[in-house]
Structures are given as structure tokens and as C-alpha cells.
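Just so it is clear, none of the values below were taken in a lab; they were calculated from the coordinates. Predicted model only: the values in this text are computed from it and were never measured. Cβ atoms are built from the backbone, for glycine too; each structure is taken alone.
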Structure I
Amino acid sequence: MDNMNTVPNWEQIDVVLLDMDGTLLDKHFDDHFFEEYVPQQYAANNGISVQDAREKLMEHYRAHEGTLNWTDLNFWSDELGLDIPKLKRQVDHLISVHPFVIPFLDRIREIGKRVYLVTNAHSKTLDLKMEKTLLAGKFDAMITSQDLGAPKERPESWEKLQQLIQFDPGTTLLAEDTIDVLKAAEKFGIRFLVHISKPSTRKPPMPSEKYYSIPTFLDITP
């Protein structure tokens, strides 16, 4: 596929698909929540050490990666015996928008692109993060993996997305921090693929060798 590792040509792009966590928003919130805060609460509830709780939960998380359960807050509340939405609100001060995201969103709307938020996040997580960031009005629509019936790593999710919003893969850009999602989008035929190399502000960039990789949206703002 052409354009795999080159700067996107905005004259050839009509539709922009944007991931949320790690792409538009700092993934530090999610990393802290699932790797630190939830293990602390689980340990307290179950009378075990935080380290034991973390090890148990990490194994449990991995078992559900790439499925709808992975981001389903109701599923994790039932599995862990914790009120996950309530716990998220307790640390929601950590939710933040990445640098240069808002100017990028404003600019691509200004030049007439259709812009969609497409996330694996649960609808309750989406609601919380839009409430905290006030970004909702900057998209033509916001779509979750629940709406698609499958996570973005699965080919059927892209087929469903195309039915929902009617886009031409050949004139579409996807910005995303998860390589497996970029691979699925590539297989579906999405032409312009942008990898976000710095999903968390607390961790160093991890550029992709295959996809055009940027630390912030400043690099591709038209």
C-alpha cells in the first residue's frame, strides 16, 4: 500500500477516524487506573498484597485482550467485585487531552473533513472522558466497539463502521496508537495510517517502523 510511511496528503483525505485513549487523550490515566488503582482496591477488598493483586489482574486482563470484554466496565465490575465506573470517577482528575489535539481537530474541521471518534472504550468510559475534556462537539459522531459489535482489531468492526458512516477507505485517514488496530485497518484498505508513538506522557515514544509515526498531532496538522 502507498502512503504507508509518509506524511498524509490532506488533499486526498475526506474522512478522519481518530482513536481516543493514547491518541487524543493521555493514556497515563488508563495505565494508572488499571495497573495501580484497581490493584490497590482489589487488594484491599480481598486481603492480599497489592503486588499479588497486580499480578493476578494483569493475567486476567491479558486473557480478555482483543475482545469486547476488555473495555466493558460492567464485565470488569462483575469479575472483580468492584464498581469500576465509580472508581474511574475517583481518579478522573488524571484524564487529559494530549498536546496539539484541539488545534488539530479545529483545523481539520475548518478545512471540511468529516471527523469521527472510533474507540474500543466502553460507552460509560466515553461519557466520562467527554464530560471531562469537552471534546464531544468536535466530531461528526462518536462510535464505540459496542456499536460495532467487535473491537477494532477484528475485521468485522471495520465492515460495520463502513455501514454506519459510509466512508471510502481510499480517502480515509486513521490515527491510532495500537499497532494491531492499524494492521486491521490496513487489511480493510484504509489508505492513510498514522501511528501515535507517545500514547502516555509519562513514557518515552515508541515509533513504528512500518507506519508513519508521530509523537503529537502537530506533525500532521494541515
Structure II
Amino acid sequence: MTDASKKLLAILAVLQNEFELGYIPFDYVYFDAAALEKVAQLNHLQIRRVLEQFMQQGLITRRIFHSREDAAEEDMYQEDTWAIQFPTDFLSRAKEYEEKVFGEKKLISPPGTHLYIDKDGNFWCEPKGKLCYAMEATSDRFRILSHLVENDGYRMTGEIAERLERKNKQQVRTEIAKIRKNIKKFLKIDGGEVIQGKKDSGYRINPAYKVIKV
């Protein structure tokens, strides 16, 4: 899968998550422009082009950009914001689009695919019977994954090591590498996309994914 394809999928994932949380028929859903650019690693012009493509494909019905520089003092837009209007059948349209463009054998989780985790050590996406990574509930790997799910943003490697006790930073890195490998093996998605690492920042769950605690 090309880098451009991954970025399109990331944008679709964000759109679906906000659609599910805040959609009201015929109303607009609002997106922080800077956050959208950061998730997809695209600039403003590129995001605009992607949204135009989505509109041509019928994935969205309207999109309006509100610049904070042009906003009046009483205006609600304190940041650059995209207001997007969706068709009522957006979810089915998005799935058809991704299947047509990216095919069935995608390594990255399709946009809108939710991941699930439970207290027994299971981490999965649907269908659970086929796509589940089962860990011991008391294992270091499950404790690491749970810590990342429960805390937003990057978590320093040292912080994770302290949570595990008697573990050093290198052991944490080794465990995370194994978790990523098993996510790819059992969930059939790229573990490096699910658990992102950044030098001097640590690790986090990719915000393009929605992990639900069961």
C-alpha cells in the first residue's frame, strides 16, 4: 500500500469516528483543521483536494473551511475548522469506496474499523473469532497495551517501564515489538500503524484507531 493510500485511509477513519459521535441528519460535523492535517500528515491544500475528491465520490455532500483569521470576535471558530456535511448512508459509501480503491487485501485497518480490548487479555477487531490476539491478562504485553489505550498521547518509555516494575526501557521496546508483530499476525493489520513510536516521545495508540474497552 502506498503512503498516499495510507493517508487517505487515515482521513476516512477520522471522518467516520466524528460522524458516529456527532452526526445529526443534514447538519455539519466540525473538524479541527490542524488536527486533521497532523493525522494525515498533509498540508491544508492537500486536505482540501482530498475533501474535494471525497465530495466527487459522494462520500460527503458539502465542505466549508472557516479560517480563524476571518472570524469575528463573537464567532465560534477559534481555530481553523472544516465544516463537513455527510450523506445519511456515509458509512456504507465509505466502505464501498475503500474496497474499490484499496481492494480487499489491505494491511492497515480499514477506516472505521474499531479495535476492542477486554480485561481477560483479548485484543481484537471484528470478526473476533478470526481476528483476535489473546494475551494473558497478567502479562507485561497486556499491561503495556492497556496503558497505551487508557492514556492519550505519547507515553515515555521510562513511564511504561515504571508501570511494569522490574523492567528497563530496552525490555519495554522489545515487548512492544512483539506486540506489533502479533497484531499483524492475529488481527491482520500493521502493528506499527496501531502502536506508533516517536523518538524522545515514546509510544501511543494511533488516534486514527478507536479502541473500545469491553
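To test your reading of the models, identify which of I, II gives 14.0 for mean count of other Cβ atoms within 10 Å over residues 24-31 when calculated.
Answer for the origin of the read-out: II.
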task = Kindly point out which one of I, II the value -14000 was derived from, the read-out being helix-only ellipticity at 222 nm (-39500 (n - 2.57) for each DSSP H run of 4 or more, over all residues; to 500).
result = II
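Which structure, out of I, II, was percent of Cα pairs over 22 Å apart, for residues 48-135 alone derived from, given a value of 52?
Checking each candidate, the match is II.
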request  = Consider the structures I, II: one of them gives 141 for volume of the Cα convex hull per residue in Å³, for residues 88-159 alone as calculated from the coordinates. Say which.
outcome  = II
message = Can you rank I, II by mean count of other Cβ atoms within 10 Å over residues 80-87 and just name the one with the largest value?
response = II
message = Between I, II, which one scores greatest on distance in nm of label points 7 Å out along Cα→Cβ at positions 144 and 176?
response = I
request  = Work out distance in nm of label points 7 Å out along Cα→Cβ at positions 120 and 152 for each of structures I, II, then name the structure with the largest result.
outcome  = II
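Any idea which of I, II comes out highest on relative contact order in percent (Cα under 8 Å, 6 or more apart)?
I
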